[in-house]
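Asker: Each structure below is given as C-alpha cells.
Any read-out appearing in this document is the output of simple, stated calculations on the displayed coordinates, not a laboratory observation. Quantities reported herein were computed from a predicted structural model and do not represent experimental measurements.
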Structure P
Amino acid sequence: MSDSSPARTEALVLDVWCELQCPDCRTALDDVRALRARYGDRLELRLRHFPLEKHKHSFAAAQAAEEALEQGKGWPYVEAVLERVAELDRQGEPFLVEVARELGLDAEEFDTALIDGRHILAVDADQAEGKAIGVTGTPTYVIGGERLDGGKSQEGLRERIEHIADRLLADRTAEQG
C-alpha cells in the first residue's frame with residue numbers, strides 16, 4: 001500500500017512490512033510517526049502487508065487497509081486499527097468495518113470488499129515479496145536495499161533508519177548538485 005502521488009516520485013522509499021494485529025507493529029507506530037514528521041515528503045512510507053497465521057484477523061485487516069487506501073485514508077486507517085489491536089483480536093471483521101465508519105469511510109463498501117475479496121491479490125503479492133526478500137516477522141523495514149527486523153526489538157531501530165535515510169538523501173543531493 002502506498003500513498004504516493006506524482007509529486008512524491010523522488011522521495012526515498014521506506015517499506016514497512018506490517019501486520020495489523022501485531023502488538024510489535026502497534027509499538028512501532030511511534031517510530032513511523034516520528035519518521036514521517038522528520039522527513040515529510042522526502043520519505044515515502046509504504047505499508048507492505050505480511051499477515052501472520054498466528055493472528056486470525058490479520059489477512060482481513062490487510063484487505064481492509066487496502067480498501068481504506070482506495071477510499072483515500074490508508075495510513076489513518078492503519079494507525080486507527082493498530083492503536084486498538086486488542087479490539088481487533090476480540091471483534092474481528094466487524095471491528096474493521098466499525099473503524100472505517102469512525103473515519104468517515106464507506107463502511108458498506110468495506111464490508112463488501114471483505115466479502116468479495118477484491119484486495120486479496122494485493123495482500124498475497126506483498127506477502128510473497130516479503131518472503132522472497134527474507135521477511136519472517138513484523139515489523140520489518142526495507143530502506144535503500146537494507147532490511148531491518150523490528151520484530152525482535154524496536155530498540156535503536158528508528159535511529160538506524162534515520163542514519164540510512166540521511167546518508168541516502170545526502171548522496172542524492174550530492175548527485176544532483
Structure Q
Amino acid sequence: MKRYIERHSGRIWMSLLVAALAVAVVVQGDALAPAEVAADERPFLTALMQLGILYIVALFVERSLEVLLKAWRQGGKTRLEEKVREAEENGRAAAESELRDYRAGTQRRALLFGLTLGLMVSLAGVRLLGPIFDLAAASSFQQALFQFTDIILTAGLIAGGSAAIHELMALIDDLLRAGRKRARP
C-alpha cells in the first residue's frame with residue numbers, strides 16, 4: 001500500500017484537490033462568485049485585461065514556488081551533484097540517474113504546488129472567464145458548473161506559468177490586429 005501511495009501520490013493529490021473544489025463549489029454556491037463586473041461590449045478586451053491580471057499573478061506564484069522549492073530541495077540537489085562529481089566511471093551513471101530522478105521529483109512537486117496555489121488564487125476570486133460571460137439567465141447548475149470550470153481553467157493557467165499566459169496574450173493580440181487590418185477600408 002505504501003509503495004502504491006508513493007507511486008501515485010500526484011494522482012491522489014489531484015483527485016483530492018478536484019473533489020474538494022467540487023464540494024466547495026456546490027456548498028458555497030454564490031459565495032464563490034467573483035465580484036460583479038459590469039458587462040463589457042468588448043469581450044476580447046476584457047479577456048486581454050484578465051490575461052494581464054493572470055500574468056502578474058502567475059509571476060508571483062512562479063517566484064514564490066522558486067523560493068520555496070529552492071529552500072526545500074536545494075540541499076538534496078547539491079548533495080547529488082557532488083555525488084556525481086565524485087563518482088568513479090562505473091558509478092557515475094547511477095549517480096546521474098539519481099540526480100535526474102531528483103530533478104523530476106522537484107518538477108512534479110513544483111507543478112502540484114503551482115496548481116494548488118492557482119486553485120487558492122482562483123477560489124479567492126481571480127478568474128479568467130467570469131468577467132467575460134454574463135450568466136444571469138443560466139440555471140444554478142449551469143452557473144455552478146461554469147464556476148467550477150472557470151476555477152480549474154484559471155488554476156491551470158496560473159500553474160502553467162507566465163510564459164504560457166504571455167503566449168496566449170500575444171496570440172489574442174495578433175488576432176485582434178489582423179481583424180483591425182481587415183476591417184480598415
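Asker: I have 36 for relative contact order in percent (Cα under 8 Å, 6 or more apart), calculated from one of the structures P, Q. Which structure is it?
Answerer: That value comes from structure Q.
Asker: Also: Given that Rg and Dmax of the Cα atoms in Å, derived from a single structure, equals 16.1, 54, which label among P, Q identifies that structure?
Answerer: Going label by label, the one that fits is P.
Asker: Can you spot which of P, Q the value -17500 was calculated from, given it is helix-only ellipticity at 222 nm (-39500 (n - 2.57) for each DSSP H run of 4 or more, over all residues; to 500)?
Answerer: The read-out comes from structure P.
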